[in-house]
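Values in this text are rule-based calculations from the coordinates and carry no lab data. Here the structure is a predicted model, which is why all the values come from computation and not from measurement. Cβ atoms are built from the backbone, for glycine too; each structure is taken alone.
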Structure 1
Amino acid sequence: GPDFWNLLAAGLGGVPVLLYQYWLSHTDPILMGWDAQNLTLTPPVWDVFLALSPVFVLALLGVRQAWAKKNTKILILWAGLGLALIFIPWNLQRRFMMGLYIPLAGLAALGIESLGQKIKLKYRTLVIILFTLALPTNLMVIFSGFYAAQTRDPQVYFTAGEEQAFAWVEANTHPSALILTDSETGLYIPARTGRRVIYGHPYETVNAIKEKEAVTLFFSGTMTTAQSEAFLHTRSVDYIFVGPREHYPLPKGEVPGVRPEEWLEMGVELLSPTPLFKYMGCSHDPK
């Protein structure tokens, strides 16, 4: 009918954009490198089933009822296409899981209604039972957040020194400045300051494995002075960020503009690799 053709026309309208993005990701050298390592594959079928249960089971029970009503058939199409797309052979399968829970929840609601009619239980009673069964896992997520807050988990909290340093970097460095830091802090600097790093996100950093090895080697203390200087010069590093997450000793010898005693501080140091360097020391206490 007209609804089908309208839906088809709307879908085809987005095809050129998808084709262009696909072509670009396979022809541009930077995007090709990014696409090759940006693997977000769908888990095994049994894992998907467990992750979506019990909603998935209830959704199966609601398919027949949804098909019988004109305004709920879209839920079947939505859920069916979503489940099919997460298993197509490409690197970003798992991205298609976003929003998949919506049609499954709609089908599950119909499934609860159908199940209640079969086992002679009120709809409200079934909802309460299912809510009670689903509550423990939700409480685990909430309580883990409280625990992280109480323990000042470094994966959730920045130290006061880091926060001050990020603010200083954003306010006082050039927008295109390149900051050398260890792999963990490199994940936060672009997000909090907008500045570039050599290694940041494990998927969004092109040649991520090699770049992580490079920054790890610099901070490992195994490079000679000449190697350290060459690395800083070749990569055009503007600042070296050393905070509580950087657990590596100073590279052997004296790197121009880096004084060993500053690297041993428990706070945060922002060092320039040039003789006329700027640095800032900040406290290590959590905010």
Structure 2
Amino acid sequence: MTFWPPSSRSGYAFLTLALLLLVTAGLLVSRLAGTADRTAAFYLSLGLLVVLAGLAGALYLALVAFSLQYRLTRNGLSIRWGWLEYRVPLARVTDVILPAELEHVDLLKRFNLLGLRLGRRKHPVYGPVRIFALAPPSDCALVVTPDGGYLLSPGDLPRFRRAWQARQNLPPTQVWAEGTVRRGPLKLRLLADPLMWGLVSAGLVVFLALSGYVALQYARLPAALPIHFNALGQADRIADKETLFTLLKILGGLLGGNFVLGSLVYYREKTAAYLLWTAGIIVGCLLWVAVVTIT
């Protein structure tokens, strides 16, 4: 039996935010295409990256808000949000407590992100509680397990508890393990690889940190920078400070290219993919040293 949260504007709020970010991205692209100033282009590009990241986040949170559902079967409780599903075997559920029966409900309040509530809170009686809801705690049911609980917002709370009671003593048809199951694109082996996420994230952090450093230092730098020194320690090669933007473009292109190439070879040779992603990190660190040295 499937239960949906009560009607909420959360998904539409995230879609509205995504639309605003999309318009902002379009304006930035328009400005970027019409500027010949490399300095302005650099700052516009950084802004565009931030806006695109926000756009992706808003779209996924809209997907989470629209897809949040709770399914009770004789095997257990499944909580679906976005491309993830959290499963709790029915044998692990010891009680379903309605709001009127729940003590210290205020302690389960969680940061409200446009109506969406996800996260963890500590309850003095039931221990750690994971929250998957589109309603405030006063309108949620607490699914209790031996070592914690889950705060959920099915639309019909009494019916939700009756559905659990009706299945409580039925034997399961499948053996579930408590935990997260990936769905949709996240089922791909590439996207399920934590080492891939770690290496790609590390490369992205190096690139963003270097971009931020250049953005902070750029205004105070002289128009020309020494990029090579002779044996006496004297600068024998000078370059315009806009060369820093070229270095960032090279690093960004390298990281992007290595990610695409690594993704293509991943299913044939994972080690080669890991080496490609690691190479991007190493080059990024070397560029860090070079930029800090010349600035």
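Ranked by distance in nm of label points 7 Å out along Cα→Cβ at positions 21 and 45, structures 1, 2 are led by 1, which has the greatest value.
Ranked by mean count of other Cβ atoms within 10 Å over residues 85-92, structures 1, 2 are led by 2, which has the greatest value.
To which of 1, 2 does the computed value 16.8 (mean count of other Cβ atoms within 10 Å over residues 61-68) belong? Don't jump to the answer; show the numbers that get you there.
Working: 1: 16.8; 2: 20.5.
Going label by label, the one that fits is 1.
Largest in percent of Cα pairs over 12 Å apart, for residues 53-108 alone among the labelled structures 1, 2 is structure 2.
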